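Participant: What follows are several structures.
Read the figures in this text as sums done on the coordinates, not as results from a lab. Computed from a prediction, not measured in an experiment: that's the story for all the values here. Cβ atoms are built from the backbone, for glycine too; each structure is taken alone.
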Structure I
Amino acid sequence: MIRPVQFRMNEQTAVNNYYQKKIKDLKPVEVNRLAAQEFDALVDKLRSVGIHVIVVNDTKEFDTPDSIFPNNWISFHHNGTAALYPMFAENRRYERKESILEAVEQNGFFIEHIIDYSAAEQEEVFLEGTGSIILDRENRKAYCALSPRADEALFIEFCEDFDFFPVLFSAYQSVGLKRKKIYHTNVMMCIGTTFALLCLNSIDDKKERKNLVNHLRQSNKDIIDLTENQINQFAGNMLQLSGADQKSYLVMSQSSFDSLRADQRTQLEKHTTLISSPLDTIEVCGGGSARCMMAEIFLPKVSN
């Protein structure tokens, strides 16, 4: 997780992230102060249940207002590979730093190989990590909602490189009177070990919707269907993590938790323990939530 030092609404991402909004009457320094408070509170809550969190402080070397969302530019895998991704916004490309990889290695993880897709930026082709791609690592399936930040050909290349079966679709949100593509898959979909949350109504094509549901059912996922209003509260932007006791926790923002109906919470609690923390400033200005803030690590540990 990357602690922010210059968080604000990123004007370069707002062109197709329709969840972002400006907070009136707040100066950038105050926005960052509030975001840092929310960040620290979430980290404390994760650590309190035994989840190992590596925190790296961002620097002011570059203008990186979205550095709090590292899962978009890097992912870590069981085979010792790290993947680097091409970013839509130019100022987000500065988030890719060798120091982040070094911090992970300093915490005892082994990076054997790096697959770098970032050169695709030169062709205006993008695939923003586990924002664009939802990975079911156990069943070797990768889900992707195509958008300006998720290119089909590059997604297929990723699936071939990492041995995932690709499941493609398009997801939309209502913006005024228009239906526009949701910028990241992880806003409308979350996959856990035995469950999946997603907004089925965001998938306008019935064949794509049916195909997606079939894949989830084949993988024995208990499906929790979200409304568009719930994904507007970032109820799709959750991540399941393991604590030190191997107990699983589903991490979400307070607004996500509050948007869930009682029956949905009960359904989820059959599978995992729910953790929520207020992330209002981060959600409003950044257009992302709890899941976006965490780049989970599956790398092997260095043997002593």
Structure II
Amino acid sequence: MTYEETVGRNIGLLTWQDQEKIRGTSVAVIGLGGVGSWASVLVAKTGFGHIVVVDKDRYELPNIVEQMMATTKTIGKLKAEVAKEEASMHGPFAKINGIVKDIQSVEDVKEVCQGTDYIICAVDDPVARILVDRSSRKLGITTLMAANIGWRITNSTHIPTEMSYEEHTHQISLGKSLTPQIISSLHMQQRVFVACAGGFTPQYAEKYLKGDISYISYLGAPSAFAASVAVNDLIKLVTGRGKPRIAPDYLAFDLLEMDHLDFGQVGLKTYRVIQAIMAKGIEEGVKIWKEVMGYR
């Protein structure tokens, strides 16, 4: 078995020169849940030569419906260790590092991503995404942000010298320190945004908005779709082929209606609900949320 044999079917879409660029590229996948688990396997299959997989958690039974490596055999095991083993079977010539890490600071990101060429950020936590974005800009590493929100997926690429993730998504943390108050506001903003994204049942979305449910409901197919788009754009960035979506450009797609989604409109709904919550509390926010979503 040789490297050339394992990736030979790439040739025709790519040249051997393209493939050598891929082989010489180092990629970090941060977050090995729904999107990240699929992404880590896809970068291995594509033939990337150095892969770093990062997560702090262990697999739990509810992960089975969405996460590629969550099986009855991996429940209770560390995601980073499982991902390292799994990716090595799909990319037998890759050097793969599995790192168990809870991203709590810019320094944490620097520690795990130093020396990599690209980052695929697939974490759910809004604070962790911002830490990855800030750190990658300091390190000069291009980051691909990939997420699934129920039936919806979103992908964007952030080059260090161009538009940041915080600027692109109008985060309230932009230009500010991550104080406890800012962190609390970021989590509230995410709850509202998810509830306004649509695609969830109204009953679930209302409970999530109120904080009665802490998890974001998911399906495996949208997670795999989001990962595929991210890795596809990564291939284009490395080889110079095609047109990757570089911020402010982005892809937002609704797999329920099979149509493109305007997250700008979701953002306007989110803003109205947040203003209501800040002015009069969560019950007023829920009232305005039902109004903007057309729920009766």
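Participant: Have a look at I, II and say which one yields 16.6 for mean count of other Cβ atoms within 10 Å over residues 77-84, as calculated.
Facilitator: Values: I: 16.6; II: 21.5.
Only one of I, II returns 16.6 for mean count of other Cβ atoms within 10 Å over residues 77-84, namely I.
Participant: For which of I, II does mean count of other Cβ atoms within 10 Å over residues 13-20, calculated from the coordinates, equal 18.9?
Facilitator: Only one of I, II returns 18.9 for mean count of other Cβ atoms within 10 Å over residues 13-20, namely I.
Participant: Ok, one more. Quick one: distance in nm of label points 7 Å out along Cα→Cβ at positions 141 and 229 came out at 3.0 when computed from one of I, II, so which one is it?
Facilitator: Working: I: 3.0; II: 2.3.
Source structure for this number: I.
Participant: One of I, II was used to compute helix-only ellipticity at 222 nm (-39500 (n - 2.57) for each DSSP H run of 4 or more, over all residues; to 500), and the answer was -8000. Which one was it? Don't jump to the answer; show the numbers that get you there.
Facilitator: On the way: I: -8000; II: -14500.
Answer by label: I.
Participant: In terms of distance in nm of label points 7 Å out along Cα→Cβ at positions 45 and 221, which of structures I, II is highest?
Facilitator: On the way: I: 2.3; II: 1.7.
The maximum falls on structure I.
Participant: Suppose you compute percent of Cα pairs over 30 Å apart for every structure in I, II: which one lands on 31? Walk me through the numbers on the way to the answer.
Facilitator: Details: I: 26; II: 31.
Corresponding structure: II.
Participant: A value of 2.4 was derived for distance in nm of label points 7 Å out along Cα→Cβ at positions 5 and 29; which structure in I, II was it taken from?
Facilitator: On the way: I: 1.5; II: 2.4.
The read-out comes from structure II.
Participant: Identify the structure, out of I, II, from whose coordinates relative contact order in percent (Cα under 8 Å, 6 or more apart) was calculated to give 18. Present the calculation step by step, with values, prior to reporting the outcome.
Facilitator: Details: I: 22; II: 18.
This value belongs to structure II.
Participant: Something else about it: Match the computed value 16, 11, 8 of semi-axes √(5λ) of the Cα gyration tensor in Å, for residues 109-148 alone to one of the structures I, II, and report its label. Spell out each step's value before the answer.
Facilitator: Numbers: I: 20, 18, 7; II: 16, 11, 8.
For semi-axes √(5λ) of the Cα gyration tensor in Å, for residues 109-148 alone, the value 16, 11, 8 is produced by structure II.
Participant: Taking mean count of other Cβ atoms within 10 Å over residues 61-68 from the coordinates of each of I, II, which one would give 17.6?
Facilitator: Numbers: I: 20.8; II: 17.6.
That value comes from structure II.
Participant: Quick check on the output: 13.8 is mean count of other Cβ atoms within 10 Å over residues 53-60, derived from one of I, II. Which one produced it?
Facilitator: I
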